[in-house]
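Once you scroll down, you'll see the structures, which are given as structure tokens.
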Structure 1
Amino acid sequence: MRPDFSQFSICDTNIWVNLCLGNILPEFFWTYDKIVVADVVENEIIKWKKGDKFSFIATKFEDYKNNNSILVIEHDVHVIEEDRPFLEKMLFDIGFTQGFQIAEPDKGEFVSAIYADYFGIHIMKSDDKAFKDGGRGKQEFPDIMVKDWYTVLNETITDDGRRIKINRLVEQERKRMDADNKKAKDDRKLDDMLVLLASKYSKNQR
């Protein structure tokens with residue numbers, strides 16, 4: 001039997017990452033009990049498992065999913081087969097070129113919104129700029145109430161002083177994450193360049 005997803009809010013990747021970086025998942029689930037997550041968002045989150053420093057973002061997700069605190073909407077399971085082409089058309093109309101199973105930048109928040117619209121979910125937790133006032137997501141899905149990071153944090157942590165410390169911690173960890181990602185990207189570019197140079201040198205020696 002399909003769960004009644006409409007009872008809960010749907011959560012985007014960026015909010016989940018902040019909850020993990022701020023180390024407030026117990027308080028969050030005490031406040032909200034359960035959340036819904038799109039399959040595309042789950043795939044985005046699980047990618048952190050490949051890293052070392054931030055792999056807990058993925059492992060904590062798996063723990064809470066196994067405890068039934070996270071309900072994952074699966075396109076090929078929960079969406080009625082006859083309705084799937086209509087949802088895919090919504091995705092294409094927004095500007096994406098692949099279906100629900102293929103990863104694309106910024107896809108998670110829009111898939112979350114499409115699922116929210118389809119399953120009658122009224123609240124989406126997202127800090128993506130597309131769903132702030134004037135953004136494309138806000139224009140496409142005006143009836144969905146979007147709660148950003150500051151709203152989620154305010155509803156989860158009542159103490160002002162602790163809330164400030166958590167937000168500062170999240171900002172610091174975000175910067176560290178961005179720096180690590182940049183270093184990894186630069187390292188990959190360097191490796192590619194060395195491989196290219198080695199290939200050219202090898203050809204010149206023939």
Structure 2
Amino acid sequence: MVKLGAYIRYHQFEHGLRMLEKGYAAARDYLEAEIQRTEAASQKYDEELANGGKWIGAYEDGHLLWDQSQVYQYEIDDVHRALFEVRKAFVIALYHYWEHSVAGWVGKYASHEKLTEYCVSKGYNPPDELNAVRYLANHLKHGPNSQKDWLSHLRKKFPTFLLQNQGLLFGLSEDDLYKVVAVILASGPTEPGPDAASQ
């Protein structure tokens with residue numbers, strides 16, 4: 001017989017994680033649709049212009065101040081930046097979700113190491129990459145203002161965790177996010193079997 005406490009803990013952890021995923025997906029889908037809408041408007045404007053349509057823009061003293069094509073590109077760039085910020089917030093939220101969930105089970109806030117030890121003691125067995133998620137979340141949260149260079153720790157100890165981001169600058173791809181979700185999911189309770197002990 002499945003122990004109710006173990007099942008509820010698993011269900012709450014997994015359900016909360018899925019809600020974070022759905023929230024991220026909704027924001028991502030909106031922003032990607034906005035990029036497509038703006039690109040379509042830009043293409044339509046360019047086609048109309050090529051066919052004798054009205055140019056939209058402004059000159060001052062013979063110098064171009066702006067034109068509509070530039071405005072569309074600025075808008076697209078802004079949405080790409082917003083998409084990065086949404087991905088960044090999602091990574092931070094995922095790590096904090098794990099951290100706060102485990103702290104709740106422990107009954108108090110503790111260090112990352114203590115929270116990981118607790119998970120191991122319960123048989124959750126978080127993968128080594130949980131530290132990679134921790135480093136990434138801390139870098140995204142604190143950036144260069146942190147006393148610790150979290151990005152260097154990430155690249156040194158987990159060089160393949162972010163495959164596309166080996167240069168000075170980096171983004172966050174969908175694959176990166178799926179990897180973070182998988183690590184967080186693997187770092188919490190699994191669905192208890194029929195002989196699971198109460199947790």
Structure 3
Amino acid sequence: MTSPGEFYVDFLRGVLARGGRIVAARFSSQRGLLKQIEPRFFLTLEQGGVQSLQELPWTPELEKYLLLELHQKASAPDEEAERFAAILFNNFEVAARDFGRDFAQAVLVELLKSRPEFKLEAWLAEAPTYSPSHSSRTYADCVSFLRQSVDGLQNTAHLELGYALDTSVNLVSKALSILLDETFHISARKALFPQ
């Protein structure tokens with residue numbers, strides 16, 4: 001059975017096979033205080049000189065196709081950062097499922113504390129976690145998965161999408177700040193419980 005993401009990819013492949021093209025790719029997470037995150041692509045397609053707007057929910061399959069096969073950039077840097085955050089959210093959810101949410105959060109925070117190039121100190125200070133045990137195989141597997149997720153995304157931004165290295169770091173940094181904010185409810189806590 002075809003998944004929704006595979007259906008969207010097949011649809012786009014069909015458009016491109018018939019001589020169409022993607023003119024623009026907008027991205028939105030439609031986030032807000034106490035609102036479920038609903039990442040979506042808004043693709044402007046051109047076929048036979050006619051443009052149409054297609055709204056497609058974000059799926060890993062669609063992202064992989066747009067990112068790795070078509071090398072499709074988002075239309076604006078803020079949208080690219082939101083898109084990268086969706087990728088990181090998806091990967092974090094895999095880690096949370098495989099290693100446990102609290103453990104994955106603790107490893108993520110520890111990993112990001114060791115990466116000063118992302119300048120996340122203020123966000124990390126608002127992300128309380130316990131110190132994970134380093135002696136288990138689970139720790140090594142979790143840190144490896146999360147490190148590959150972050151580094152792989154940064155490399156993809158640079159090598160596949162053609163962003164300059166410093167731009168790639170900045171986009172991933174912004175995406176990581178969104179991930180931390182949503183994972184630890186930092187902005188929501190500040191809005192609901194101002195000090």
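Out of 1, 2, 3, choose the structure whose coordinates give Rg/Rh (Cα atoms, Kirkwood Rh) equal to 1.00 when calculated.
Matching structure: 3.
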> Thinking only about distance in nm of label points 7 Å out along Cα→Cβ at positions 37 and 61, which of 1, 2, 3 has the largest value?
Replying inline: 2
>> If relative contact order in percent (Cα under 8 Å, 6 or more apart) is calculated from each of 1, 2, 3, which structure is the one that comes out at 19?
In response: 3
>> Ranked on mean count of other Cβ atoms within 10 Å over residues 77-84, which label among 1, 2, 3 comes first with the largest value?
In response: 3
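Bear in mind that the values in this text are calculations on the coordinates, not laboratory data. Quick caveat, the model's predicted, so the values are computed rather than measured. Cβ atoms are built from the backbone, for glycine too; each structure is taken alone.
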